[in-house]
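Next up: the structures, one after another.
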Structure P
Amino acid sequence: MKSIKLFLSTFSILIFMSSCASHVTIAYSDLPENNNSLLLKPSLDMPKTSVVVNGTLLVDQKFIKDVKITGLPDGSNSFQVSSGSAVYSENLNVQRDINLNNGEEKTELIKSPTISNGYWTSMSLTWIGIIALILL
């Protein structure tokens, strides 16, 4: 019985601590003259993230670590990153214009919202439950 509890608690800790966020790379255009790229890097992994570039939806509701967009044209490009999750205290909605020329690769850092109190409460209760399961 004790080994089953130990196995279940270890398994739940591993699942709990794993991340499903991904690095997303997407091509805006396949034209050879469009050779600029943009890396959008949020400060925290972002669930339910959507990315729109120049009015085109490129990423729809994905859990991301970062998004690399290739094949962007020279000149001014606009992008919007939005994310909504109960984990964060507020929704993210960032809109910016960026100027790219001659095969540039730029990185834009995106400040993520703070983590909500409800998230910390649920995490604390989860850890208390896991520790109680191990000790009992």
Structure Q
Amino acid sequence: MNTKNLINCLYPNLKAVQVVFNGRNTTEYTYKTFDTYEIGDKCIVESPYGGCVAVTVVGTDSSRLEEDYRFKWVVQRIDPTAYLEQCEKEATAMQELSRMVMDNRRKDAIGQLQEIVGIANLAQLKKLINASE
């Protein structure tokens, strides 16, 4: 083991993940972490190009920590739970809003028909098309 990685021996629960930068290329980079990741998980790392970016975990081979390289740390895990829950709530609300708008338009249209043809004729039209309330 080389001097760059001797410090890693002091961390009993140190792990490594291999990641790819989303949308850039398929080159794998290894980062160190204490967390357990699965392939497909998302996390934030410091980019070799500068700044923090979101990446996708594509491997969990901790033996790479013995390579002659000074590995950077994973900054944090991305937990999309709250985001996905909010998106689902919003989609449900949008469906309900669409239903409310459609019901309101239908009531307005029935009111207009009633004014044009009268209550008795509207009832007759409904009966012809089997449209009961």
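Coordinate-derived values only; no laboratory data. Predicted model only: the values in this text are computed from it and were never measured. Cβ atoms are built from the backbone, for glycine too; each structure is taken alone.
A value of 13.6 was computed for Kirkwood radius over Cα pairs in Å, for residues 56-119 alone; which of P, Q is the source structure?
The correct label is P.
Work out which structure the value 0.8 belongs to, where distance in nm of label points 7 Å out along Cα→Cβ at positions 88 and 112 was derived from one of P, Q.
On the way: P: 0.8; Q: 3.9.
For distance in nm of label points 7 Å out along Cα→Cβ at positions 88 and 112, the value 0.8 is produced by structure P.
Next up: Given a computed value of -13000 for helix-only ellipticity at 222 nm (-39500 (n - 2.57) for each DSSP H run of 4 or more, over all residues; to 500), which structure among P, Q does it belong to?
Source structure: Q.
Ranked by mean count of other Cβ atoms within 10 Å over residues 40-47, which of P, Q sits at the highest value?
With respect to mean count of other Cβ atoms within 10 Å over residues 40-47, the highest-scoring structure among P, Q is P.
Ok, one more. Quick check for you: by relative contact order in percent (Cα under 8 Å, 6 or more apart), which of P, Q is greatest?
P
While we're on this one: Given a value of 1.4 for distance in nm of label points 7 Å out along Cα→Cβ at positions 64 and 80, point me to the structure among P, Q it was derived from.
Corresponding structure: P.
Which structure, out of P, Q, was mean projected area of the Cα convex hull in nm² calculated from, if the result is 9.7?
Computing mean projected area of the Cα convex hull in nm² on every structure in P, Q gives 9.7 only for P.
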